[in-house]
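**Q** What follows is a group of structures, each given as structure tokens.
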Structure I
Amino acid sequence: IDPEREYTPLVNAFGGEIIRISATSNAHINAMDINSEYGDGANPVILKSEFILSLCEQLIGGQSLGAKQKSLIDRCTANVYKDYIQSGYTGRTPTLQDFREELLRQTEPEAKEIALAIELFTDGSLNTFAKSTNVNVDSRLICYDILDLGKQLQSIGMLVVLDNILNRITANRAKGRNTYIFIDEIYLLFQHEYSANFLFTLWKRVRKYGAFCTGITQNVDDMLQSHTARTMLANSEFIVMLNQAGTDRIKLAELLNISDLQMSYITNVDVGCGLIKVGAALVPFQDKFPRHTKLYKLMSTKMGGKL
């Protein structure tokens, strides 16, 4: 996940797929994409229905749904997937536009209210996630470029991207493949309750799916304002810490039990130097990557060091 459009040269060099997501982009990811492995051995629609419930709460302004609304959403989710699942997950995948049409077919007035509330995101100007997927989500290397997502779509977009990643993880697991997820500026996901909760669940579940999730941030202080983020960081088995600002060092020391001596390895140190936490062990490291190489230029985000 690339919020700053910094990974484009690297992904292009390795023949990956760059998906630029915004309200005006021609690239679309269907929020209702699903595969037969999505449910982890159970009915995939049950798990997907939970996602659609969270998505609808976001679409109607972050308001909690009532019991009637939840029942209607669950019913309509099952209805729109029925033919697709019966056909063995082949053919056209339902979209949020199909979901809204199913809501409008219901007799309850609450269904019409939900349909009206989500119209902007299904048939209006912010309907980028309500169309069939038209990008290569099966590429070996995928970059989700969310720089132009915008405030209106940011919280929804984060949810859809994370769900799309879950689809890929479960599909890879069925094929015996590992999946590696890298989320840059991960603190952004913790600014929205629903994406933070979805990420927390994903973070806990992916290991048994043969997936490895890595979060990257320079804003440790901002991230640790979130209880969810603190819990995730404290329970992470592998943490790489580079040079840290004063306030960040203090918080990390408290959270990870870092001694004063060990703190010296992340205090006013050179680029590429720091401290690695592996389980209960803390190990200083130095990584002087050769700067004259093409790979360095592909990875560098410094103005003078990029390709």
Structure II
Amino acid sequence: NQTDPNFELLIMIDGSPDNSADIITDYHKKNPDTRIHIFNNPENKGLSAMRNQGLEHARGEWVVFPDSDDALEPTFLERLHQQAELTGADVVNCAHNMVDTRGHKTKRLKGAPGIRTGEQAAYELLQDELSPYAWDKIIRRSLFNDVRYPDIERAEDECALLKCYLAAQSVSVIDDPLYNYSVTPDSLTWSRITPVEETHRLIAYFEDALGERRSEPDAQKALTVARVVAFLNNAQQALVVGGDSARETLRACCKGFTYAQALTALRTNRIFGAAGVLLKTSPKLYRVLYGIYIKRTYKM
């Protein structure tokens, strides 16, 4: 239902245990469309493998990575393509709607509308000031010439996106909410606790991606904020899931960054900095306040 019909749709089936592959195949037989290509993988390989498989077969100038349980507004492609042509940007981000289980929509925009350099976008990404998702943007396919999604258990999108931003000349952000993101307790980011070791791997990936830039003051600040945010997110998973392993994860996350690093984050982002200090000072109080935040933000 896109107003811009000039696209190809690659459907990646990742060893689905239900009959979704049959449903998709039958629908395509009844409604043939040369723009649609189906890749039915019998074994589950994970999100990164599916994204990489799609990149190997993509032929367009731009790529988009929508999730199967979400929905694009009809003008998603048209509006983002227009912005790319207008600005010459290599990546164009849009706002999105968070759709709760009752169908209620809440608009969310990560990043100030406008243009920034790729390097500026990379630092904003690390500081959680720009969307880390793959699905709310179009990305020039050539940026993926030397980039693939890593085999890591969390933040795969952010890892690949960081390298794309660093390779981009410019990045644009628009205020239009063109993507509808379904928020459910069973979504991938809510339903399990990522091992803390994966968070350490994530930080190492960020450092490696920055390369020689790591020694620059802006990069150092961005990496410090990224460290605090990464361990906060890991701790938040534990708070949502609960159980014995959650307590161990919380303790490990508290050790993942220092008070000095939390204070550095505080000067850049008051919310994350304060959350970092609170997590290290009183995990129990942090648990209570985070529970209130979840209910208010996600209506669950």
Structure III
Amino acid sequence: MSEKQQAWIPEIIGDWWQIAGNPDLGIYQTDSQQPLDFGIWQAVDGTWQLWSCVRRTACGGRNRLFYRWEGDKLTSKNWRPMGIAMMADPNFGETEGGLQAPHVVREGDTYYMFYGDWVNICLAKSWDGKTFARHLNADRLSALFSEKPGTSSRDPMVMAYQDRYYIYYTGVPEGKGAIYGRMSTDLISWGDSVVVNSGGSGGDGPATAECAFVYYLSQDNAFYFFRAHPVKGSEEYRTSIYRSENPLDFGVDSDKYLVGSLPFEVVRVIKYGADYYITALNPDYDGIRLARMKWVLRDVEEST
């Protein structure tokens, strides 16, 4: 049984343009390397920063590291390659070569970078938005928290709403992917976790709940949640879109809040001035692209 409803869905305006390609990693270069999950933000000096996890490199361990690019404008094409930005450091409890999915938010004069280290969600800080130093806990480790061992906590994303921060990230308990959420008032101490989305038509495998992104759309007074997952019977990925008035409930083992999808991966919605932009990986994983977008109200089917 279903009932008609409407939801706002991103629609691309014009063409995509590439902002980053497959970088030169020097001694860590391989023919199979691929830039993956990334974060985009504006530094203190007004330039735009892009950090990406690059996988299948020759850095050892899990073979992942962070590379960065810089653009003078958000609309610039082919941002300047700036070199390797960060590598995992086992001295701080990180898995060798295990860095995953950087995400940055700015609060006051401080930039907070959340990232995965193959096991934990970790934190680094910056005052210029370019150079980051790890924030260490009482044990001199970079970890903020993780789910139980073996769940591979990764792909963090933080949203501010009213007087709270919400963090979303992937966990894979018993081989089944899920998106978890926690709340904080200071971006450092986080409450207990809850599963905010899992299963449904996106599947319940180890890679079916990734690249979470949540955007509060004020004109709808609702939260829009983006989740990447493979297309069943295919090697392609797409991004499902969910709408909910509760930032910690987008449907557990359910499509209750599913309102649409996009045929690309690693969606990030950026509002700059009055304009909206959207990001994605290139289809063949050789770079990162950006496009203008608008929100379009469409009729959708919501399962009940």
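**Q** Please state which of the structures I, II, III yields 18.3, 57 when Rg and Dmax of the Cα atoms in Å is computed from it.
**A** III
**Q** Here is a follow-up. When distance in nm of label points 7 Å out along Cα→Cβ at positions 11 and 235 is computed for each of I, II, III, which one produces 2.9?
**A** Attributed to the structure labelled I.
**Q** A value of -15000 was derived for helix-only ellipticity at 222 nm (-39500 (n - 2.57) for each DSSP H run of 4 or more, over all residues; to 500); which structure in I, II, III was it taken from?
**A** II
Read the figures in this text as sums done on the coordinates, not as results from a lab. Just so you know, these numbers come straight off a predicted model, no measurement behind them. Cβ atoms are built from the backbone, for glycine too; each structure is taken alone.
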